[in-house]
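A.B. asks: Dropping the structures in below, format is structure tokens.
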Structure I
Amino acid sequence: MIKIAYFVHGTTVDNQKEISSGWSDAPLSELGEQQSVALKEQTKDKHFDVVFCSDLQRARKSAELAWGGQYEIISDARLRECNYGDLNGAPSEEVEPLQEKEMHFKPFPNGESYEDVKNRIADFLKFLKENYDGKNVALVGHKAPQLALDVLLKGKTWDEALATDWRKTKSWKPGWEYTLD
């Protein structure tokens, strides 16, 4: 069994401008850096054997600010946000309705579907099971990979995962717990 604590990266300059970054490599904003530093204190009672993060700078920097020098931090492209293709860096008002209605199985133009993200995350979970069984693992990533974990490990449908997403319910917390058996 692997205990997984999932953390989303801090607020980015794109988030503040209501832009959906996707695979665009948006940096953390000043607020995002503060949030990431605060995460260290918010997780002081937790222990991780390793921290994995998306290879996009917003996730890497969040992990480094929270736990740099404390835990080994490993970047992995499988933890990236959904590739919105032609819509990477587009206004959220354009991208988010597509996430909700069309892109579970249909890829964004020249990009991925949420099902593609789920397949990436399933491959990553297989890697964890083979290499980190019995460990406590922290992951720092994005919206789509977290929703994929809800689908893969909590048995939710895409519609359920999207409907109960903390971003909609305004229920952010310093980490979501998952178990990989």
Structure II
Amino acid sequence: MQRLGFIHDMMDVKVLILFVMARVNYPVNIQQIYELCYQDDCLSYFDVCTAVPEMVKSGHLKEAEQECYEITDKGRADGSLTEDSIAFTVKHRAENAVSRFNRQIRRSSFVKTQILPRESGDFSVIMALDDEMGNLMTLELVAPNQRQAIRLGKLFEKKAEAVYNLTMAELLDDEDELEE
């Protein structure tokens, strides 16, 4: 029976991995490589687990940090020669997945939370929003228990820009009243 989809053999897996790795802006682990490459039902996690060590050995990928990988110059050159063999729909979905991943990682580098226990038994939640130039806002709130502190931190990570914009709008709105 003929296999449908782009992935037919290990070479197809490696070509797709090179395509994705050439577009990822950050080191990624095998699970992330799999998730970014899973644009074809014929790809399995075990294919990726087999291909990545082989690609490290061949010099197409290198281990950047603890079990995270990045593409080498050799991998980038060979990938650019072979990416035309990738089916258009697979290539398009992979590019979109990588774009979302890069945006998510970039954003998470600008939003930081830290939870610190206090002597009184409650918790300080320190939340910061940065941009390329530096810190935009640092906010510290006190939560009565660790569960609420964790919840505050997670919600800030989702809504940091909205909190910043609301704060700025509220403060600047009052400024207009002061000038009258």
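Each reported figure results from applying straightforward, stated rules to the coordinates on display, with no laboratory input. Keep in mind that what you see is a predicted model, and the values were worked out from it rather than measured. Cβ atoms are built from the backbone, for glycine too; each structure is taken alone.
A.B. asks: Of structures I, II, which gives 2.0 when distance in nm of label points 7 Å out along Cα→Cβ at positions 66 and 146 is computed from the coordinates?
C.D. replies: II
A.B. asks: A value of 16.1 was derived for mean projected area of the Cα convex hull in nm²; which structure in I, II was it taken from?
C.D. replies: The read-out comes from structure II.
A.B. asks: Out of I, II, choose the structure whose coordinates give helix-only ellipticity at 222 nm (-39500 (n - 2.57) for each DSSP H run of 4 or more, over all residues; to 500) equal to -19000 when calculated.
C.D. replies: II
A.B. asks: Something else now. Thinking of I, II, which structure, once distance in nm of label points 7 Å out along Cα→Cβ at positions 34 and 82 is computed, gives back 2.1?
C.D. replies: II
A.B. asks: So if we calculate mean count of other Cβ atoms within 10 Å over residues 10-17 for every structure here (I, II), which label has the highest result?
C.D. replies: Largest calculated value belongs to II.
A.B. asks: Which structure, out of I, II, was Rg/Rh (Cα atoms, Kirkwood Rh), for residues 74-113 alone derived from, given a value of 1.18?
C.D. replies: Only structure II yields this read-out.
A.B. asks: Then there's this: From which structure (I, II) was log10 I(q)/I(0) by the Debye sum over Cα atoms at q = 0.20, 0.23, 0.24 Å⁻¹, for residues 42-121 alone calculated, if the value obtained is -1.19, -1.35, -1.36?
C.D. replies: This figure was derived from II.
A.B. asks: Between I, II, which one scores greatest on relative contact order in percent (Cα under 8 Å, 6 or more apart)?
C.D. replies: I
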